[in-house]
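The next part holds the structures, each set out as structure tokens.
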Structure I
Amino acid sequence: MKKIASSIFLKLIIVTLFITLISTIFQFNNIYEKFNDIEEDVFLTFYNGDIQLNKMPKKDNEDNLGFDYAECNNGASVEWDYKKWAPIVTNLTKSKTKCNLYFAPNLINNYIYEVAEKSSSELAYDNTSDKNLRYIGSSPRNYIDIGDRDSSNKPILWQIIGIMNNMIIINKDGTISNGKSLIKIIRADSIGKWSWDSSANEVNYGYGVNEWSEADIMTTLNTGAYWNRESGQCYNGSSDKQATCDFSSTGLTESVKEKIVKVRWNTGTVETISYPSSPIPKYMYEGERSNHHGKEQCASSGGNHCNDNVPRTTTWDGYIGLMYLSDYGYAVGGDVRVKCLNYDMINWDGSNLDCKGNNWLFTGANQWTITPFSLSSYANEAFYIYSGGDFDSTFAYYAYNIRPTVYLNSDIKIQEKSDSNYGSQSNPFVIEGVS
């Protein structure tokens, strides 16, 4: 009798423990599901400038409103899905998060996204983690007039590389804004052939130092003759050789400076360009955003080509840079795009795919990029786009074509035109306020 009672009591304990366990799991799952459903607790308020709207503007609204930016509390942020025309709230950690979404008319970002929806021949998303939208092909309609004028009042045109996501902006008060989507543009024409950097004869053999934050051309573009729209001295040879550079009619005007934004540029490099690294555009993009720098392989080897004392960095805060190698790679379009994006860029010159012929950034001339090159016994080389169509690295003192590259303020608006040829070289996009 005692054994039976004991057995029944044991079974009751087991059943009770089982029910308690199931109940605990059920409660945990409820909490987990509630946490995952936290997006339902996000409160969105919509604005057109300072005016609060009753609801979110429709995709094709009469006022031509497009998404501008968002402000959220609790550390949350908003990414805009232009295809679905909906906000995606990220970094949610608390319920009842509030986000204010601001819309504005005629934003150029919105226009570009609309073009991308209608045509895949001129614009395409890249296969990076940032999912940038880029102009592609041999002759896309991506010319833009931002108000630059030469001495004869002729527009100095730029070309839109694309919309770059997850950008870091350095505000004028020194604060930082993360996760912004910005228009990236490049001068349509070269401003001349100049050294990336040069150095005294006893420093890296006089061939320059491959650190962008202290490069001679960086100084020219951001604080020197080009920035100040004046004549000056620029470097164009080894051992600090200089020549007169006159940007008095082609440098940046004060009105244009107001349209560009200071950002954090990635100035890292790839660890190697030999197999099996396979230097395709995506590999180069990841290298540019890595912690590898131009001197890491020769830091302990010494030698006349590697004896500078310049600290290396992999980011730089500034206004004007140069294109990335990945910008060049991702600009390829046409029927060969998919194959070219998976083909070594270092062999594009000899490829029968004609990657260069389907790439608007290819000019048939040597062009410097912003990216340094790390080599075992050299700290004075950077990457450039070779006149034949592939890329290579060489000493920083060489005088190659310079095409300034900048990011536009996110509130830039475009003049409305119904012309199907809008954006072409003969009929470029025009920023509002530019006549």
Structure II
Amino acid sequence: MGKRVAIATTMLLVCAIAHGEPLDADNLRNKNEGGYVTGLPLAAYSTDIGLGGGARAYYYWNGERSDPRFANTPYLARVFLQVFASTRGIQFHWLDFDLPKIADSPYRLRSQLIYGRNINNNYFGIGTRSLAPLAFPGSPSFSSYSAYTTAEQQVTNGATYAKYNQYDLERPAAIASLERSFHDDRIRVLGGLGFSWAKIRDFTGKTVDAVAADGSDTTAVMKQTKLAEDCAAHVLVGCGGGRDDYLRLGISYDTRDYEPDPNRGVFIDAEVDLSTVALGSQFDYARGLVSARGYYSPIPERADLVIAGRATIVGQTNGAPFFAMDSLPFTEDPRAGLGGHRTLRGYRQDRFVGSVMTFANAELRWTFGHATAWHQKFGFILVPFFDVGRVYDSLGELSLRQWKPSYGGALRVAWNLATLATIDYGISPEDTGLYINFNHIF
């Protein structure tokens, strides 16, 4: 935050383009000169991924204080490498390069190489059908996710529904974009390309882990999954996987005082993905996103307190493959699905996916303490939050009914100006979620 006596480098995809407004005095005084390395181990646990671990390492180049860009950018260049794997088969390896203000020009280059695989990728259906209570064939409806998973893992006549809402998704990707800044760096236009390939493995008929009648662990043959049902009914595109290549076009308006941890300002972005066979894709579709974020400090003289909010809507045409329909293509940092740490905390990842997705988040960020140890500066932030979202089959169905709420709190530790470690706990009507990660969610 603007008045935080802390914290100097960024983790995850902090958007570090220079603004017309320079860093405030506290942030500028605590910013490091030259180059430096930061990194932290990654740790996560959830029912979806099991126990996960890995590491992120960053190299930053800030330049010298005599450089005019020093007071206007969190860094001049950044390279980021992540290695992550979990006990339940998730892999997410990521190499990222970010070069704001190339040679003191208004252009910025971002590029990413990503390898992702999730052998338990969630699929709860598409559109308004996913809003229904949890159930599998022959079962009643469940209001609790834990009760639902306990029931579906049971073995009946040698078969089970243990993997009813999961499939195995392998998806490497390469993304690159070039941005141009206008009007004191507050307006940015973006053009880029994305290339990815998806391999789908379904569990229907496979031997999977299950629970016997006496409660002991066993194996059984998987009955038809939800994905196989919908593919057989021809309600999905992309059941066989394939190449998904697209052109990215975007524009954003940004007045935040410090992107990694804003104290004031707004960020509004709009983005369009166009997938076409002309780029080698096997799919033809369009996707659009509009999102607005705002940050306000109500009593800056008395407390380091920030009210933060975000509202987002995404729409896409019928030709989108099901495995890409969870995409939330923010111009800075694309995300996936409604549910999980970055959208609706307290629901499972991709719990709600549809042709139209809407959601909003509100946080109250209070920095209540500071500390210095081993020449490192730390700030401690308490964050109560509220999330809400919904999916639709078309834009004509937009309404204020059946929105899915969640709430909770987070403890975040800011390290040397912009590296933020966070522990969030979310509660929804059907589930809870504990998330250990990095950065504000917006």
Structure III
Amino acid sequence: MVGLSTARAGGDPEVLKANGGWCWFQGERAVIVENRLIFTTIAGDDGGGWDAGDLVATTHDFKTGRTTHHELHDKFHRDDHDVAGLLVLPDRRVLAVYGKHGNDHFQRWRITTKPADISVWSAEQTLDIGAGYTYSNLFRLEAEQGRIYNFHRGLGYNPNCNISDDGGKTWRHGWRLLEWTREDLQNNPRHTGLDGRRPYLRYAGDGRDTIHFITTDDHPRAYDNSIYHGYYRAGKLFRSDGTLVCEPGTDGKSNPKPRSFTEVFRGDADHVAWATDLRLDAEDRPRMIFSVQRDGAAMRTLRSGGDGGQDHRYHFARWDGSRWQVHEMAFAGTRLYAGEDDYTGLAALDPQDANVAFISTNADPQTGRPLVSAADGKRHWEIYQGTTADGGAHWKWSAITANSTQDNLRPVMPVWPGGPRVVLWARGDLKTYTDYRLDIVMLRQDR
């Protein structure tokens, strides 16, 4: 880490949606189509014209400056894990897939009836997956006749995918990606004894024939997590270097464990990793950000009830064609709240510029010094923009927000070929994933 700049970059962000939040294991959370930004949120409480748990689609027209909203599901579920994954279809209509945080068995979906227009949607459809459903991650592959994949947590509390061969109109179970069970935790020295048996993944697709993923072993309070990378192509799963792992199991079972894939970062009790963001560069090589909790060992069996999570770091990794290059990039600050000691402010990679990233932190990215606002004397999470000139080995940081009176969390960057850089984040107060009051704001930058 090098070269912190304390100068503030960019202008003032614009509020696009009052009372909305999101988790970070869905994708895409925001898309741009026909010069319109579209994203979904879950209302955290009653306020801003919304009821707690409302699932809402929002669009911002960059030509007119007009922002409009459409409720996808009234009082759906007060939980930020329930936002939709979005996919722009070839005819520019938008598919939204969503579900509750494991509270029922249903994958739900709707499709806009007109291109880039959220004012009218098809009726909500459901698929019973036979297990608790959580998260939605959508990818379309041209090489498979436009087949759409939805990666989610499902059977076995593990990552699975559902498949649509008719543009998202109907769905069926495809296969289970990983099999990580209670048996894998028995007599395992890296298991803390706290819950477990669920890997956490981020995904990125090239739109043609490949879907990349990164995964942890488990939840970070349950396991001293490492980070692994693999990819799907033509019905098979591979390690980073192209080594075949297996064909995925279509019967609800699967052979690979997280460790079956390429280890990017090796965790231990004082270096507990969690996946944050994954993107592909101009050569379709994967690059990622993940967080690492540095003070986990002292509170190892109390990760959901102790005073851990006071020192997180963001790490950047990129595949150079033969090996992973991994570097610590910034101080991420403290946990967001007790009980989820590994929740950070999060980070987003620029999907179109491999040398740019945005992070949320309540510590100086370079020194780790607490960020105490001159406006209210309290410590807050701020947004920083980072640039690298040497493939991520060193980063220069510029403050996008400073001396705030609210927290700035969970940045998201949609893809906009030929357009300016767009960054969204949540601003306000997050007490837990079911108790928050946040507004979604946007900042635009010329490239």
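FYI, it's all coordinate maths here, none of it is from the lab. Keep in mind that what you see is a predicted model, and the values were worked out from it rather than measured.
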Name the one structure among I, II, III that Cα Rg over 2.2 N^0.38 Å of 1.22 was derived from.
-> I
Please state which of the structures I, II, III yields 45, 44, 28 when Cα extents along the principal axes in Å, for residues 231-398 alone is computed from it.
-> I
